[in-house]
Structure P
Amino acid sequence: MKSIILFTFLICFFVISCKSAKENKLVILQSKDNSKEWYLKDYKGNQIPGISLDKWYNQNKKKSKSDIIVAIIDTQIDISHEDLKGRFWVNPKEIANNNIDDDGNGYVDDVNGWNFTSNKKEDYVVWGNFSCIRIIRKWEPIFKEKKEDQISSEELLNFKEYLRALKVYEKESSNYNNWLKSCRYSVALFPVVKDSLKHYFPKEDYTYEELDSLYKIYKINDKTFRQRREDDDRDIGALIGFMKFRFENDENTIEKMLETEREIDSIVNRNLNKNFNDRKVIGDNSNILEKGYGSNNISISKKGFKNIQGHCTKVAGVIGANRKNNIGIKGFFDDIKIMPLNISYSGNENDKDIAMAIYYAVDNGAKVINMSFGKEFSVNQQWVSDAFKYAEKHNVLLIHSAGNESSNADENPYYPSDNNFDGKSEICNNFINVGSTSSRLDSTFVSRFSNYGKQNVDLFAPGEEIFTTFKNNKYGTDSGTSLAAPMVSGTAALIWSYYPNLTVQEVKQIIMDSGTTYDLEVIVPGTKDKKVPFSELSKSGKVLNVYDAMQLAEKVSKKKR
């Protein structure tokens, strides 16, 4: 019994660790109350490596010249959040709920944005395939069981992507299937553990600290705690360890454990299932780009799907939370209008939805598009590349989170990207890829989870312990490159609101050139202690600086007059 319990314990720990490093989700960390807005501070004035937004507001006396629409391509959003009220884009030519496409843009009743993962009945995608599954499903009929010497030069890149996808799938499938087995065993064991612990806690009201104290006593004299019967051999130390682990992972009730089991079961049987059709709910033609599929409800949230609104709400708060209401947090400025475009769910985003969301944003007036999501594979990258070029042609800037895999983006493809990873040059010059930094001016300055790359990560911005808006009218602290990207999106919007004559290429270069340099040796994410100069982990070698960006933008703008 003891060996099985300990094996289960170790498997849970290993797989959970893999998942938190793998997924491009926000990682909850604790933050001290007195440092909630550290990322707005200035290094020279406060000795805090923030973005110097407070410094700019303390010195700026001018008024902005125009509203700026920032599209957020992400999950669904909590549109009723108190700190986001009045912050949303409103389609001026669309009459709400009349079931007519009043402005003729191809989308019916799109008053505040669009949901590309829903249908007209407002059913929506909750579970979608991982991108490796889509690659395998596309190329398996052609490449299955073939070797490289059987592949033509024209198909070699696709064949290598297929092999890479198979490798990722095998690893993910093994990890999640082991996790699911562990979950099922733990659910079955949980009542046994609780029953055994009743001997020491009759009311079952123990805390983690009490379990820990009991465990230490057990370690000193395990004979006192070992219950032996002819038909039962229970190691109380292992049982206490099992329950401590449940507390550490916030799974100390059977309900929470069953919730985790259901989630992992869905990942195994939906995210990683080649036969699962994640477009069935939407009912579109997944082989072509088309307008109009989806629904106008950008804020759907049904009971049981707790995270569906959470991610986008956090990102939106960083960019556009009300600065004047004296509650919650402060966004970049009050003339930002947020355009939510829903494409994300549990799984990886579909290239069709990414491309169509970009076209929608550009055609409906967005100047900045925030994309805090990513994936390892792209089935229809050309669709996305064409959308990038369309945005550049219309003077629209694309901001993307670099990802949370602790990975070198120059060696490991991460999409969407302005690089096709085929050895050719960048496809456009209106794309900024953003890594994450912390408030610590030491070797851990670059967040341990952040991707990096001298060629494919453009610059860094604060993304660790960021206080922002949470769904259900709440606030909290989170971390991830998903929160670093909106720092840059807000800066770009602020620049254009004062200097509308600048081109997208100029705004990108201003943001890159004006960043703060830090003369630090930092630990390379994903390594134990390998250190390099901070400047070597991104193209610019810098961290976003709003104050300096606004100063430089003014100079560039004046030269054009």
Structure Q
Amino acid sequence: MLKPKLLTLLQNRPEDFTSSRILKDLSAGLVVACVALPLSIALAIASGVTPEKGLITAVVAGFLISLLGGSRVQIGGPTGAFVVIVYGIIEKFGVAGLLTATIMAGIILMLMGLFKFGAFIKFIPYPVTTGFTSGIAVVLFSTQINDFFGLGLTQLPSEFFAKWSVYLHSFGQTNWMTLAVGLLTLAIIIFWPKKWRVFPGSLAALIITTLLVKFGGLNVATITSTFGQVDGTLVMPHMPGEISLEVVRKLLPAAFTIAFLAGIESLLSAVVADGMIGKRHRSNMELVATGVANVASGLFGGLPATGAIARTAANIENGGRTPIAGMAHAVFLLIMMLCLMKYIGLIPMTSLAAILFLVAYRMSDWRSFTALFKAPASDIAILLTTFTLTVVEDLVVAIEFGLVLAAVLFMKRMSDVYQIKNTDDDLFDEVRRKDDIDTKIIAKHVSVYEINGPFFFGAANKFLDSLEHHKDCKVLILRMRSVPAIDATGFHALERIYDRCQKDGVQLILSHVQKHVLKTLDKYGFIHKLGEDHICKNIDASLMRAESIVSGRQHFLE
């Protein structure tokens, strides 16, 4: 449905807009604005532009993503994933080229939403997204070494290994005062009390270190000393330069990269938010809103924008439950930008580098990265290929190779699966003799779902969508007799199924798990987590186990 979530809530849920509810959303919006202020500045500078462009992006795009989006709680703005792309586009085409590419990407995103491509983005394999996200984190980290250590380097090579070679030969000229301020920033953020989350640690660190550098007379580079005086005025929307077919042709690959990454990030953030609040977003409307936001951001001189997972989570944790919170966050940021820009220039560059170190650390998601080494060898190959190419080449090449490799290995795995089927005639004779079940209620509060075919990324997302129909379920039996293989994305979805069941108080039982799948689950440690008594050899044993769970629970309640 192409209808903004805000409009749906206004029409169907007026109880969500009581004065007390709106006050909570406004409060959440203020907290998120405090989180977004230092991040937007840091991300803009890391991208090679002046700090106000990051704030403009958060204000303009953040407001539109919340106003028009398909999620209740999505917060939009610049994110760390775009830093590497934006920096590369500016080096090649200049700021005007970046703004034009951002507008083009916005149009592509709108078309993707209008043609309902939102569901197709879910089919990108998990190792591909993990590989390029972790690769971007490594590159982002490497871009901040110069500012964090105060090396004073002005001409850095863009290639990853060449850049680190320069760093290693330059550490002898470290500005120890700059390094000390950077370490202080990290310490404040890391050890900032969680009970004071209304005032984010990153903002507190910027204020403290800025005052220290200003009044302590420290020899530490600041935004003003690096970029000159920053301008806090909001310009009227305008086209960044002359548009011609030749310009469009040159910028089209960059625009597709921005659109691709913005679409993935927005929908990933929306899915995470759904899990936190127990609601569902509209993927196609989210793409349209992100597209409109990017067009507007480009016209106002901002950066590419997308849904920001960390800021969205902060919104939810502080009580935001309607799009008003996201719109309020943009308004509060605009007020801060207009009133505080003359002081923003005093912020030390090393403090911003420290903030981006932590952004890179969170982006890397090293637990998910290392967990994938338990996956089949084909998934590991996809992960390492995408990661390596993102670091040493660029994101476009990495995604292209990752997807092609995933497709090739997928076809090989299908060939291997066909041979496995032929070696177990009895099992598949039984499948052909009996009527396959899809979804049905076997007993009160017991639901059975059967997956026919390999549990790869397509089947995984389809099954997750089907769980919405099992609201009164107490025991969910997942019948896997026709699942001869499972990949990393399928296992990731299985974990999400398990986590959702845990959250809803539902017991998950796996029935008739084949040997190859069981071996993969054992490598991940999932059998231990689920419990061996929740893995049954056939449907009859599964139903008996389910009945004992339900009757035991009812007896307990009585």
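In terms of mean count of other Cβ atoms within 10 Å over residues 207-214, which of structures P, Q is highest? List each step's numbers first, then the result.
Numbers: P: 14.2; Q: 17.9.
Once mean count of other Cβ atoms within 10 Å over residues 207-214 is worked out for each structure, Q has the highest.
Taking distance in nm of label points 7 Å out along Cα→Cβ at positions 47 and 399 as the criterion, which structure among P, Q has the greatest value?
Details: P: 2.9; Q: 1.5.
Evaluating distance in nm of label points 7 Å out along Cα→Cβ at positions 47 and 399 on every structure, the highest lands on P.
Could you tell me which structure in P, Q was used to calculate helix-only ellipticity at 222 nm (-39500 (n - 2.57) for each DSSP H run of 4 or more, over all residues; to 500) as -12000? Mind showing how you got there, number by number?
Values: P: -12000; Q: -22000.
Traced to structure P.
Values in this text are rule-based calculations from the coordinates and carry no lab data. None of the values given here were measured: they were computed from a predicted structure. Cβ atoms are built from the backbone, for glycine too; each structure is taken alone.
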